[in-house]
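Each structure below appears as structure tokens.
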Structure 1
Amino acid sequence: MTDAVLRARPNDGGRLDVALADTILSDTSPLLVEIDRQPVDRWLEPSVSNSADLVTIDGTLAGTTLHAAWSARRVADQPVWELALTLRNDGEHPVTITRMDPLSLNVGAEWRTHGFHSAWGDEFRPLRGHAGHHLVLESRSGRSSHGKIPWLGLERGGYVAPGVRRGPGDGEPPAALTIAPAYSGNWHIHAMAGGFVTAGISPWQFWVDLAPGESVTAPSVVLTVASSLDTASLALQRAVAADWLPRTPFTDALPVEWNHWWPYEDQEVDEHVIVDNARIAQLLGIEVATVDAGWFGAADPTSYWQEQRGDWSSVNTARFPSGLEALGQSIRDAGVLPGMWIEAEAVGANSKLRAAHPEAMAHSVEGRRADPSYRVQTESLDPDDPTFLGYVCMGSPAGRAHVLESMSTLITTTGARWIKLDFNIDPDAGCTRTDHGHGAGDGLLRHYEGLYAVLDEVRARHPEIMLEACSSGGLRIDLGLARHVHGFFLSDPDYTEHHLQVLWGVRHLLPPIGILHWSWSQWRGDYPPSWLDWQTLSADDFDTTLRAAMLHRFGVSLRLPELRPELLERLRVHVDLFQRELEPFVREGVLLPLSESPERGGYGERAPSIQITHPDGRVLVAGFVLDGGARPRQFWPRGLEPETIYTVTDLADVDPRRTTGIELLEGGLVPLGEYDLTSWLIVLAPQP
């Protein structure tokens, strides 16, 4: 248990205390609702219930006919609460809801603020400030992590040495709050000067009309209360692993994946390429071979996959003449399990689907693509019809049926055990059609409600499937989607420096078991940061690219038949190492950095280190030397017991050594091996 507490006041209009170690951090109404843009934030004589695991406030909002049911559910016995809100119109006339924030805090100005910008290949770029200034984090792209990451960290306190200038909150009792909207569309966090913070679905271009008796449930917001941002990160990782992500025996087995995309894209792939790689993958111990984009559409070896998205019943027989059923069988015959990519929501401008099922298409009636706060990514839109949004609206029955049957048919036809669910569309404010079962202002909300329901049904129909969420790499990473998929792809680029920066950021939301990112791929395309001379790459540098990607679900995108024998052997060794030694850490552990983050472009920490802590007390320490960095003298593992004896095993060395926790805490963990090594994986195991 923790000393963080949420408690509603029964006789004070529904105010909520948020406390840590008997210090009140916030005392205000926990919600903010707007009716026709007019705010209301308190109840009239609410019914209140408090317990250690659930706080509820229920009743009519003052001056309205809206009944509000608000709750804070504690997650997995961690200092983590899911804040939920349902509104019901108990009046005789329609009501228009224009804002419904389940989180409202008033914490004061003495806090440092932390957030992240996010764009393609630029995910998790740090954003820092303090609560004395306005800060607005928001997505208006229609994808949760395109623009900003749906997370805000607030921290204060800590010792300040004599003579050192104080910053915001220095000298205050240590405390941290993290706020994460659990929604895959447009969300917002407003942290206004002075520490008034609200969060929920974005009010930008959003409204929902409630007829008498109708209800709407807002996307929830997750609040973590702890003594530091690192402690909050660990608590949220544990809560998400234990209570949030779907878990099955197959997905918990952490199968290692090969994917064809970056070395071949859709221009050089065919069934022979897939089978040749699958055969080698099996020899290396890799368990899944995934066919990415390029398998569907017209029988044309030069067809461009974006233009024909949605035509999932068509197979590009110029590349895959034997068909999908035979493709799946040939992958199994090679000794591995088949995986398939699909962008099930997307619709290409020239697809047959668009013409055959206009009733399912998402349209913005005004043709609005005006918001300048993000770079629109969507390709293959229709210049002759600016209202076409490039995806099926899953607020409509036709849209939900199309996505469900497309995914289910692909799984049953190929026997796929792994589905990579992509989404390269910026839905903007969403569909404004009113013939889909939603209103003109809540189309995006209903789309994501439909997506979540369909993904749950896919998992129910195919319980042995692994669902991996991808969205132009890492542009739809959020705790809303995390309830319905088994893991998230972090980013399209995967060069090691970038990968580690993204990993340092995503640990504020996800545990290792919820993360996938390939090791540095052999890129076919022209993307300078990912250029690497694979003919001269040393075995040690190749090891480093692999080890950086083994601190979570492990996969590669390489031309296996063309990889040098020396590198193939190193890959085999590391697949075996992951399966023997690292899988328990990824399955049950939590990530905790031991250094500052590296940053793209040669910035930040150039010798970063991080640990994964297992519940049984074992610690995996991973260290790296990036361009411009020097070999570290020692690593500084955290959370060790001073009096405990630890066996220290460098996983590249056969001779373990023994030491005490106090020696490691005072002198650090000294890396072994040749001076020019650039990566280490070291296990500290407590002895009885």
Structure 2
Amino acid sequence: MNGYATSDRDPGTAAPGGLLDLLKVAAVVLDGGGHIALWSPEIEQLLGYTADEALRQRADTLLIAPENRARGRELFAQVRAGDRWAGVFPLRHRDGTERAVEFRTMRLLDSEGRPHLLGLATDATTVRKVERDLALSHSLVNQTPLGIAVFDNDLRWVGVNPALERINGVPEEALLGRRLGEVLPGLDVEAIEARMRHVLKTGRPLLDQQTIGRTAADEQDRAYSESYHRIEDTDGRVLGLAMAVLDVTERQQAAAEVAQARQHLSVIAEAGVRIGTTLDLQQTARELADVVVSHLADLAAVDVLESVVARGTIVPVSGGAPAEFRALAVAAGYPTDAIHAADPVGELATYASSRIITQCVRKARPVLVERVDPKMMRRIARDARAARTLHEAGAHSYLAVPLVARGKVLGTLTLYRTVDERPFDDRDQVLASELAARAAICIDNARLYGRERGTALTLQRSLLPATPAEQEGLDIAARYRPALSEVGGDWYDVLPLGPGRTGLVVGDVMGKGVQAAAIMGQLSTATRALARLDLPPAELLRHLDDIAGSLGDAIATCVYAVCDLRAGICSLSSAGHLPPVLAGADGGAKLVDVPGGVPLGVGGVDFGTVNLEFAPGSLLALYTDGLVENRAEPIDTGLTTLTRLLEDAGPSLQRTSDSLLGALSPQPDDDVALLLVRARS
């Protein structure tokens, strides 16, 4: 790097450097006989002798120790003869110690031709330190990857190091004396020079200033971090400024990738919370679409194969066959008519084999179209009108991702960008694929659950009596309502036992799904067979208990009642079931206290029996816990409400049943079986 420009104070003279002041160079003159003729203040500071003490003294006897005098006289004679000598020689300080002094010596002649000796001296230790500092500075400046530049007060280049030559793509000699914009117009010259002027004026450094631009070394924009420092001499005079430049393009790219990865993980974490909150197929699709338009797309649609919705099975799309889709969800990140270009939710749509969405499900691979032209839009949109609507809305980039779960394609997640000017890229595809994969598992779980629930519900309904048969002297109403989430093992039955005698049963198998429904069917069938033997309630439950024990881990609660209208009595036994409610003809209602009994399948405990008066007009209610249980309230609250409602039961048991279900269990979390029986007047 070259030196500084001339002083701006006096253009006719060069600015003094500070190196000689740092070295404290001293001068001494000896006459031809070796006597001290001139003695500078600097040599006084170096050796301690005043001018009065030194002048006219022989230098060898005053300044040189006896053991070194012979060598000193030899060097004096050598220089007196006209030779130069430079080196380090030990001199004696006034305090008696020796100092290593570095000399530059030469012969001087006066007007009469007499020789004198001029010695320029400085402390050798100081010289070594300055040399080390200079060597270190030179090494750092020339070997550091940090670009370093020096500018004068007119913001013209004074020098650069090799690293900055590489960054600039311009050699040092091509920029000396020129302004920044004359050499590197691809940078933000106005901003950089504004920073330079600020530092020159205030003296306060500016650190890590960011600049985006390009130099002669690059064809693409790069990112630079710049730091500015004002340069002053020992008197505080401003000489210019230094600028350190570091190419931080890779660092910024890495930081951007880290931020992108964190955002990616954040979206995935949010998706894990927001997608799959229920086992409802359409709700899961809506949750996926909402997450996508929050983070990735301006418009999103979720479509599944019609076979998934209609039959709960997955029929792959193969060959040149078209694909049938059912639209489950459409979402937009802002109000737009483009949402109407998607298939309407709930409707069936058929796409030919050449369409993008069909290829996506057939090949089970994402399809990314960074820039959508009119021809490609026709292969994407469902018809010409939809293509026109998407074009007018600004749709310019498209991404279709298959919904793949357990190795099978369920449908597609379709994404558009309209307002966001960035096209979809590979990172967007990766994120969309991860979201689709998570959602696909939830959608497949909903599919499997729906299929199992349908099977269990079909099995259960096939085992329940469609409409209880009319019995002599009894009005009967029965209801079964499956849970919104899972089908259970609740059942009821009305069993004719002979003239004037009717058996009533309500039970609840613990567990959910097909297994619970199957166990319920076995217990229901066994109850019907045992009822034909006209067994007392307690004995019938004992036999059911044995049967339940033979079914593995089957556990069920059950209440069995025999109404004998001729005797006006109703006999009841319970296997761990909730108490029935008996309402008299006078309108009063109460819970029936049935002797304790454990659930069926526990075994080893006898069942008790209670005999109730069952006069004409009496109403008996048998039910399962789904009717009266509420997660937000104790079960006693439900039992009290049931009892109160039965006090006001009207003449129609059908309307009373519907009223009870509407008041107590409008959206049941558990199955509900309800059986109302009234003795006719």
Structure 3
Amino acid sequence: MRKQLFFVGALALSMVGGSLYAQENEQTKNEELDEVVVTATKFDLKKEHTGKVIYTISQKEIQQNAGNTVVQLLNNLPGIEINGANSNRGRQIGTYIRGGRSRQVLVLIDGIPVSDASGINQSYDLRLLSLNQIEKIEVLKGAASTLYGTGAATGVINIILKKSSKQAIRATYEASIGTYNDSKSFSARPNNKNQNVSINGTLGNLKYLAYFDLTGVEGLSAAKSKTDQVFEDDSFYSKNALVKLGYDFTENLDLGLFLNYDEFDSEFDAGAYRDEARNTWAFSQVRYGVKPKFSYENGEVYVLASFNKITRDLKQYSSFSKSINESMYEGTAVNIDVVNKYAFMDNKFQVITGFNFQEHKNETNTPFAQINKDVANFTTSDPYVSMVYISDFGLNVNAGGRLNIHSNYGNHFVYDGNVSYNVMNTNDYGVKLLASYGTAFIAPSTYQLFSQYGALTLNPETSATFEAGFESYYKNYKLNAVFFNRKVNDAIVFQSLSAAPWGVYANSNGTVKTNGVEVLSEAKPLEYVKLTANYTYTNKDDNEGANNYIPKHKVVAGVELTPIKNAAFAFVYKHIGDRTVFDKYGSFGPRGETVTIDSYNLLDFTANYSLLNKKVTFFGTVSNIFNTDFEETLGFSTLGRNVKLGVRLNF
């Protein structure tokens, strides 16, 4: 209780500090409400004109957090908990938004849905992404299936990759080294290494960008040892390559092309508290596509056509057969999205229409079963429409619907609507009230439909989300708060049935309910001091019969200092509350009981210093300053105190 009072007190102090010490600045307009986002409508839209909750990670924040990973930055946002962000890089992660699981979160890369069609839930693995190739991240909260289709139930993470410079040629090189220890061991060896290079520019009507990244991590076991036995280190090595080309044929017509290749190799252990030196993963991803775009009077139309293939090769030691089992998983996805926006009445009304086609295939070969892609596949063909109204007096309305036409289960209709009202909006102060309601769906994966545990009779998992709140600012102080409530029906779960005692995927009876609150505050009491804090409360029904690892209380607070020119220092504090795990098989104690994982607190530090007109930037991080010993996931290791140093060169 005292800890929670401390956290609430810290949040309140940041608010009071902003009120007492905010400096008057007539040139300052609220950045959050004036910000342009694309995820809300698939086109540029001022954030003040949408009733959806959208959080962003800017390029400035990405550069200030050099040396971290995509999941570590996402883990600082309100309403997001990424299980595995502070564990061995080779461990699979869980991306939870507002109490939902990874399958209920849709990941986009430059607006294109990405998924692993060979996975159990088809969820995308964020470990495949390099932070250094990202320009910006937008996270849209709540149901978004009207615009984005299956999977967009609790949120959409839109990864926006870097664009070409307007100069003829620009280049960036970055290198960093660091330690990689848990809290019970220390080694000064540089076991965490990264280097990346980017070349980009514009030559006449041609835009180009080429990026390459290498990462190597070792020194930490995936599983945690409960005894004095020292477990073997499990390494992680990744490569990321990206090529983007663009050509402006005319002022109104341009064409974009991209080719993306990512891979990583990692070692993993036998399970919770169980070491194993012979288990290895090899992941690879190939993405390529094209985006022609045409602008006309009062409108714009574009086509996003892409192909994505993810391959996973698994080698795992079997204690039963005393041999190495080899498995291969290959998932492919084709996505074609045709989108048109037409605006009229001086851009007060916008009508967005689109048609989305997706095809997913699963090819799996294991010692226990095979899944043939000629059988394990499905298509969706979805027409959708969304309308936006922007008034002169602060009222904004967005509503739409989508018809999901699925090759297996038939048709399903979803809809949503959001409204916002800017009560006040001046240089000094403003308040925006917002509310939204939307339905969403999650199509069964190819594995859930066609594997030996699958069922072709599965219906899509459906949900409905309501949220309401406000965003406000007064001079150099911001305060946002939102309440959310979600109900899920026909949840796809793994059940043991009398007709199939070995287990089968089925739609559950009953409703899973989740509600909570997100609060975000920001204050700048002095020109060189910025205070931020966010708090998330999540209350979820515990009736899914699965591990959740979702804290009921989570606090993230930060202090950013810029005392001298071209230098920035920041401290970030995180409190992760107690989490519960339903021990279905008795892995951690009596079978069928709930295990509670203790809360923990972390403090991280980052520093940046630039010189020579920002052509050279030195950066460093100290994570888990107090070397806290904690558990993110029962039975697996977590990172202790570690140091990382690096340099970025701009040419």
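Bear in mind these aren't lab numbers, they're just calculated from the coordinates by the rules spelled out. This structure is a prediction, so every number in the text was calculated from the model and none was measured. Cβ atoms are built from the backbone, for glycine too; each structure is taken alone.
Please compute distance in nm of label points 7 Å out along Cα→Cβ at positions 256 and 552 for structures 1, 2, 3 and give me the label with the greatest value. Could you put the intermediate results ahead of the total?
Working: 1: 1.9; 2: 5.9; 3: 4.4.
Going through 1, 2, 3 one by one, distance in nm of label points 7 Å out along Cα→Cβ at positions 256 and 552 is largest in 2.
Quick check for you: by distance in nm of label points 7 Å out along Cα→Cβ at positions 304 and 472, which of 1, 2, 3 is greatest? Don't jump to the answer; show the numbers that get you there.
Working: 1: 1.6; 2: 5.3; 3: 3.5.
Largest one: structure 2.
Could you tell me which structure in 1, 2, 3 was used to calculate FRET efficiency 1/(1 + (r/R0)^6) of positions 416 and 536 (r between Cβ atoms, R0 = 35 Å, to 0.05) as 0.95? Don't skip to the answer; put the middle values down first.
Values: 1: 0.40; 2: 0.00; 3: 0.95.
Attributed to the structure labelled 3.
Computing semi-axes √(5λ) of the Cα gyration tensor in Å gives 39, 36, 20 for which of 1, 2, 3?
Details: 1: 39, 36, 20; 2: 106, 35, 20; 3: 35, 32, 27.
Comparing all candidates, it corresponds to 1.
Using P(r) over Cα pairs in 5 Å bins from 0, in percent, for residues 344-407 alone as the calculated read-out, with 3, 17, 25, 25, 19, 8, 2, 1 as its value, let me know the right label among 1, 2, 3.
Working: 1: 4, 17, 29, 24, 15, 8, 3, 0; 2: 3, 17, 25, 25, 19, 8, 2, 1; 3: 4, 14, 15, 12, 10, 10, 8, 7, 6, 5, 4, 2, 1.
This value belongs to structure 2.
Thinking of 1, 2, 3, which structure, once helix-only ellipticity at 222 nm (-39500 (n - 2.57) for each DSSP H run of 4 or more, over all residues; to 500) is computed, gives back -1500? Present the calculation step by step, with values, prior to reporting the outcome.
Numbers: 1: -5500; 2: -11000; 3: -1500.
Of the options listed, only 3 reproduces it.
Once relative contact order in percent (Cα under 8 Å, 6 or more apart) is calculated for every structure in 1, 2, 3, which label goes with the largest value?
Greatest value across 1, 2, 3: structure 3.
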